[in-house]
Structure P
Amino acid sequence: MRRRRSSPIITASAQERIRVVFIIPTMTRGGAERQLLELLRGLDRGRFDPTLVLFSNKDQNGWYETSGAVDRVLSLHIPPGGNFRAQNVPTLALGVMRLARILRDIRPHVVHAFLPAPAVIGSLACRLTGVPAFIVGRRAMAGWHRRGSAILTWFDRLPLRFAAGLVGNCKAIAEEAVELDGLTLERAFTIYNGVDLNVFHPGRDEALRGDLRFARDDVVFGVVANFHHVKRHTDFVRAAGEIRKSAQHAKFLMVGTDQGTLADLRTEIHERSLDPCFAVVTGTTEPERYYRAMDVYVCSSALEGMSNSIMEAMASALPVIATGVGGNPELVTSGETGFLVSPYAPPETAARALTLIAESGLRVRMGERALRIVEEHFSVAAMVRAHEELYFAVLNKSLCRYEQQA
């Protein structure tokens, strides 16, 4: 018989709730954070006992409010920024030791890490403490955070050695982990994001359109995404220049938080003489309002996982023009709910936009189909239910494997 691991294994009886620890750097407003918040709110408290662990809980301006969603919010008291550069290794090591102390105290059955750095810290701490089931949560394609670096790639793959499973929010992420990282199929899972249909819903806000200087007959193309180079807002601006050559009643809206590219984008808008037809909104806490000022949603990203903004736009009954990258083809059916275009191809985006300008009925039909798809396949309830089933499945499998090795 094989020797048992020195760390105490934690088992679950039929009567007790499953203790789940979630790890994420902060709860600042963003796609991964919103999905985790919805998951915490929706978990069945009769069966699950969640704890939220953050890298730091300081400076909570612009954060999601977690009160009422989870009772225990703990901090590792380490900086949430940065990556796996050599100078950050001591901080990561400190995070592992502090998390290990937390896990020994809580004795969770499942640990679910959201995003790369929590996955590294979580995998090592779970290994030290004998947590039965550790789950890696990936929210983006590998190129987003590895950036062609051998060191970042090594760190990103490390947690998979100890994970009971990886869950991606689109099939493209799970399939990439199998093909690129050698993850076995039985440990690769897909759980789509969920959209709160009480928050994101159809409707046209004429008052808001007026505040943004859009006329009733304007056709407004919009994007909701933080101003980061990978989102390729510059391609959106260049497509706008092409569209305006043929359609003077086309207008454009960009909503997001600046992550380094907004100043250059404003310069490009000005140099292309597009200032009168552009509105830029930064730092909003109510992105749902701005979908109701749009007629068409555009995603020009070079990399995507499962785009929350595309799902939100579809829930708002908008047709979508999106680059065919990552999980976008799993959301947008070209010719049915919008159009898929090539990345880095503003003229292609402009051509599809002109089709939707010319055919208002097509915009309506595509938007209605998009809404139906979200209602049927991408609800918050379905997302929560899938996670609950995943936790039971990986925990049972991990415990069975442990007993076989004993």
Structure Q
Amino acid sequence: MIAEQPVKTYLVGGAVRDELLGLTPKERDWVVVGATAEAMLEQGFKPVGKDFPVFLHPSTGEEYALARKERKSGHGYAGFSCQFDPTVTLEEDLLRRDLTINAIARDDTGNLIDPYDGCKDLNARLLRHVSDAFVEDPLRVLRVARFAARFAHLGFSVAPQTMDLMRTLARSGELDYLVPERVWQETQRALGEDSPHVYFMTLRECGALSVLFPELDIGTHLLRSLEQAARLRVEPIVRFAVLAHHSATQSGDQNSGGNEIEANSCRRFCDRLRAPVKWRELGELVCKHLSKCHAIESADPATKVNMLEDLDAYRQPERFRQFLSACEADARGRAATQPSSYAPRDMLLNAYDVTAAVSAKDLGDHGLSGPAIGAALHRLRCERLAKSLQEH
């Protein structure tokens, strides 16, 4: 019979890893060895885990999980049975983790516990699996790709043996058991990393891209556009709009340039991924209007006002600016040499600034109603923009 252990608490995972890399941890997670769920509740911890005991600290709100072991019992990332009792050791808990750099612990005196050489891999800038049990969880393909996107700028790469296991998972059919919500969760997080293009490059390299994102043909233009979006420091929703646009243009059922057919393809892509409404709406706008935005320099005032109205810029100015950022990232992705600025962005922002103040009050009391008000506002916006352009 295995004896229970003294109760000890360890800081684990990302917080330890980030501190060793000189980064500021975003959150701290803890593992408790030698304890029971009943003992945690007696100390005031609040339970939050459904499949295994995870608790929130009564003061800090940080997560404390009982040490556990896992055994494969079905398909997909949820197909595991967990053992958590006071006999499970810290080393056994760390063994179930995905990467060695995430399998380092620190005790309350500051000593590192690193049974799987995570520190060595940190120094070598390697993303390496802890054990061959890596292939039991298909979600790890996405997680490794996300970590590759997060740490690419620090020189990290996926270890060859780990990439081989990712290829094994991609061929096994296990990826088919990932629900869209989990794919979206990892992809959304990856889009916010320093090198989001590396996420898709990694998935392509291991063969998972065609399974998880069959709409995408990852070419130089898309990779450069995502890279440029990151350099512009735009938010993840804008980076997704760049991605969604490429999903539509690669779908095979569209004409060249932005149009309603591309928007429909984009809509199907977003629906399949369970993307939030605001993300889908921005993606559709980019699909419909990107090519017109690129060509706006030669447009007359009426065309510019039409575009502003089509984009609903006057009621949703923040989304309008997000649209322009997506177009700029796309243009920079196409360019052989990087321009100092994106002229269509400046032109449309100027047109917006000139016309945004136009309102129904400017129409006077002419008894207009319904569509006639919209038509009159449109004419007045065109007149003000034409006059402004003439003056400058």
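Coordinate-derived values only; no laboratory data. None of the values given here were measured: they were computed from a predicted structure. Cβ atoms are built from the backbone, for glycine too; each structure is taken alone.
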Test item: helix-only ellipticity at 222 nm (-39500 (n - 2.57) for each DSSP H run of 4 or more, over all residues; to 500) calculated as -13000, pick one of P, Q = P
Out of P, Q, choose the structure whose coordinates give relative contact order in percent (Cα under 8 Å, 6 or more apart) equal to 10 when calculated.
-> Q
Compute FRET efficiency 1/(1 + (r/R0)^6) of positions 178 and 282 (r between Cβ atoms, R0 = 41 Å, to 0.05) for each of P, Q and report the one that scores greatest.
-> Q
Give the label, chosen from P, Q, of the structure having the highest value of distance in nm of label points 7 Å out along Cα→Cβ at positions 186 and 226.
-> P
